[in-house]
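Some structures are shown below for you to check.
Here, each number is a calculation from the coordinates, and none is a lab measurement. What you see is a predicted model, and the numbers here were worked out from it, not measured in a lab. Cβ atoms are built from the backbone, for glycine too; each structure is taken alone.
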Structure P
Amino acid sequence: MEALLNDPLLHIFIQDFISQQITPATGFVWLLIGIAFAIVGGAIGGIVLAGKELGLRLSAMIGGLYGPAAAIPALLLGLSLIGLRVIA
């Protein structure tokens, strides 16, 4: 555990993550965070839209699958634009 905490690559990653610099490693972590929020948001949206008709569990499962369908391309485009410094 001590070797992991003293790893210079981990220190660089944490420094880039805290300073909000988009590198391939931090971009992947931001992508995973965005996908997790998309799944939760899709499940909530599915429950709100079709909870009575399909049941809460089924509508949450379907919403959780369809939520990232729109979020993943948007996340990839946004992270790539920020990473290329097109949007400052």
Structure Q
Amino acid sequence: MPTVKDVIVKKPSEEEAAACKNWPIWNCQPSTFDWAYTEKETCLLLEGEVTVTDGKDSVSFGVGDLVIFPVDLECTWQVAKAVKKHYNFG
């Protein structure tokens, strides 16, 4: 079972950032909720600040970060500042 230590957070290359602009956009107000990934998700944060925890460890990311979540990750999202992100599953 993956943990938040398996989440990849990085600054995207120009090519990666350009590819993300064709993806759908998801918005979320500050909140806390549980989430389980049934497939890999890659997202690019346009706005917001988030901490994701698996109960043991946590990872934080924000504006400009490219984030890759592994399949089967079970975690809790803590949205500190409203999120706007491009996302892609698979």
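Observations on the model:
- Structure (P, Q) behind the derived value 17.5, 54 of Rg and Dmax of the Cα atoms in Å: P
- Read-out relative contact order in percent (Cα under 8 Å, 6 or more apart), computed value 27, structure in P, Q: P
- Source structure (of P, Q) for helix-only ellipticity at 222 nm (-39500 (n - 2.57) for each DSSP H run of 4 or more, over all residues; to 500), computed value -2000: Q
- Which of P, Q leads on FRET efficiency 1/(1 + (r/R0)^6) of positions 23 and 55 (r between Cβ atoms, R0 = 30 Å, to 0.05), largest value: Q
- With distance in nm of label points 7 Å out along Cα→Cβ at positions 15 and 79 computed over the structures P, Q, the top value is the one for Q, the highest of the group.
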